[in-house]
Structure P
Amino acid sequence: MLLTIPPEEEPREFTHILTDYNGVLAVDGVLLREAREGILRAVESFSVHVATADTFGTVRGQLEGLPVILQVLSSEGPQDEAKLELLRALGSERTVAIGNGRNDALMLKEAGLGICVMGREGAAVATLINADIVVGSIGDAFELLLNAERVKATLRN
């Protein structure tokens, strides 16, 4: 999908979404309906990657049948660095990163577009600071990405 970020520059092609699971796509380990619907719409324009430590142990079952690429991270070691490595492997400039937790801050900062979801779980201040855009729900994030003019309006100088 072509997005112009910032709006004064030439459009860039974004091909990937890299998103956290708990607090973004799910609450207490249960996939949100708006996340399922958003993923099914987003895969028409993006490859969707989910990176999670799977705190509740539910991610595989919850995402079963959805066209996503799942990466379950080790609970050992720095998860923020692991997510950043995944982002870089996809190509930071071509990837939209979506998260809410402190371990998402680095990937949001380096992504071509970083979106912080301020949902029921809240959001870490570092992640808010590193985001380009803050939204109230994952549904809002998917709607934003699928309506490029909204991104343009939000990021305009």
Structure Q
Amino acid sequence: MAKKKKELDELEKKIIKALQADARKSFKSIAKDLDVSESTISNRVGRLIENGILKMEARINPFELDNKVTALIGLNLKHRFHPKVLKELQQLPNVNSVWVTTGKYDLFMEVIADSNNDLNDFLFKSEFNRMEEITFTETHIMLYSETKYFKIP
């Protein structure tokens, strides 16, 4: 049975927007701004995290660092059995995120590497290149973004 999806209420949207503006802002300060109790903020954030709706983590802007190369890779698979492939891809070094998609590709994957040589090694010399379920890839180097942040690999 599929998990029932939840809609965000107005308070939850306001809490998330406050955290997006400043993830270090205290629950006490957010509570004051929204005219609710600190425990309300704490409970709502805890529930959003527990339900997999909100994830709070530190990410980097690779475009502000020397020698970082980021790429978006479209992948096609022999079979559309995604769970196994998704798990394998997510565990590879350099992989930031993986998405199941519609259209030309079965999956998209974001990768961050220390150089073009490291990206080349990831694509052609690593475990990624030995994954038999992958039939085709197309790699797009990301040149710049003001909105995309990555995990450190």
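Values in this text are rule-based calculations from the coordinates and carry no lab data. In this text, all values refer to a predicted model and were calculated from it rather than measured experimentally. Cβ atoms are built from the backbone, for glycine too; each structure is taken alone.
2.2 is what came out when distance in nm of label points 7 Å out along Cα→Cβ at positions 70 and 86 was calculated for one structure; which of P, Q is it? Show your work: numbers first, answer last.
Values: P: 1.2; Q: 2.2.
Computing distance in nm of label points 7 Å out along Cα→Cβ at positions 70 and 86 on every structure in P, Q gives 2.2 only for Q.
Just checking, which of P, Q has the largest value of Kirkwood radius over Cα pairs in Å?
With respect to Kirkwood radius over Cα pairs in Å, the highest-scoring structure among P, Q is Q.
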Could you tell me which structure in P, Q was used to calculate distance in nm of label points 7 Å out along Cα→Cβ at positions 78 and 102 as 1.3?
-> P
